[in-house]
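The data blocks that follow each hold one structure.
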Structure I
């Protein structure tokens, strides 16, 4: 039996999975991400963890196809990172350094692209080869799969869906420094922002008044029939649905997978996105299916493993 490792590096923890090459997870665990001293310990810590697991399972290098790694930053085809927001790395040749540490083949990719690969391989996009995944969390991440391969692009920034400009009239800045990014309206923090603006617009009765509003409360109020919550979610759905229609005319996916913390609102979420998507979609894209992600926190390790399998 052949094996491979999938590694998902986050700002707080590194998630690791040992897989059979047919996709079965044999084991999964986490280690802390040590970001001090410009993150110099991160790759050696991962190498040590992999070696220990191989000893524990009685595996040698000839039984392991390699290691796939997802990184929260743009990664080019050579496995090089120019900078990371939360790992402390500047320029880093991740593939080369990791191969030297572990003595086997390594592939590296952007974490959102890698999560999309995971959902295509073992999750909501199983059996599909053309897929867009949108991750709605603190920000908006994404991955675009074309013919079974993640779209990395020339600078490793392919699939940075959160920074599509969806409102050229916006006056406030996104975290990236630009204005009017999808992330400002469709992330958890973006939905909170839409809610605060809507609640300040008038004094229409709503269960959301008089409390610290967050995205979960907006969707809970929607499910309870709150009219103001519905207006907020309708606005969110318009931004996201129209953005997906623009993307679909470029990537032509058979399925769009919605993941991240906001997706925990469930199926109710999809209707608002899909309705607005259909309103703007090119006729050839109208049948694109919308589904909720299935793998949760395991998407990253699954996609990283798939990355090394090619």
Structure II
């Protein structure tokens, strides 16, 4: 284990960057699903990873968890004939998106992310809903090519469009769209088999999630393959289902604030009972939904709140 990796993992163990709501880190073998246009979805690295192979180089969207980084990079090299990695995207700040950062960053690979993602990677902060102190990432593992709104990146005949829409799961979530292959990578902005995580501690909230989902629906068509942070290949219909959930969630939390209900009273009413069969137990989602709204009430984000 090299010194950079050792320091990175020690930082994680000291309070680190764990995002416990996003599934298990159990050791699993990497599984590849070919998409089209030289794209491959890799699963089993702690997060979905999309590898795009061009004529001379490779672009990777998200880097899995640090525990899987060395195996993941070896797999990518084998998959692509050891072509150089010309860019790595982080769709947000969480460690499950940045495992390859500490291997590729020191080598000078461009790591592209929203500026807010880099700020969270460099921050020392406490998340109350996770009861966890997060420590700064090593400098060389942080995003080094940041943006605020949108950009494009050529890869052979493919064009990667990437952009930030609004505050959703965090205030730095980005999508990466492969125009020719018609693949849309959305990270934590879509819950594949669970509720989207509205992490209010890093800027996520309901209205931002609604705006984000609406825009992603515009970017996708009936043939678009949608890749979230977990799960397999999804479709535009999954975004539509999330839009319907978020609309109902906004209405219920607005009513709770308008009538002065506490979080406990809000949960006791089981306001998302109609969505349990599709999305499961909403307890965490309701907590994040309710507490996240409180950050925005002074700005009259909830209608009819005085």
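Worth pointing out:
- Each of structures I, II was scored by mean count of other Cβ atoms within 10 Å over residues 125-132; the highest score is held by I.
- Test item: semi-axes √(5λ) of the Cα gyration tensor in Å calculated as 36, 20, 18, pick one of I, II: I
- Of the structures I, II, the one that -9000 was derived from, the read-out being helix-only ellipticity at 222 nm (-39500 (n - 2.57) for each DSSP H run of 4 or more, over all residues; to 500): II
- Between structures I, II, the greatest calculated value of distance in nm of label points 7 Å out along Cα→Cβ at positions 101 and 245 is seen in I.
- Structure from which 18.5, 64 was derived, Rg and Dmax of the Cα atoms in Å, for residues 85-268 alone, options I, II: I
- For 12 (relative contact order in percent (Cα under 8 Å, 6 or more apart), calculated) the corresponding structure among I, II: II
- Which of I, II yields 0.85 [FRET efficiency 1/(1 + (r/R0)^6) of positions 181 and 285 (r between Cβ atoms, R0 = 30 Å, to 0.05), calculated]: I
Here, each number is a calculation from the coordinates, and none is a lab measurement. None of the values given here were measured: they were computed from a predicted structure. Cβ atoms are built from the backbone, for glycine too; each structure is taken alone.
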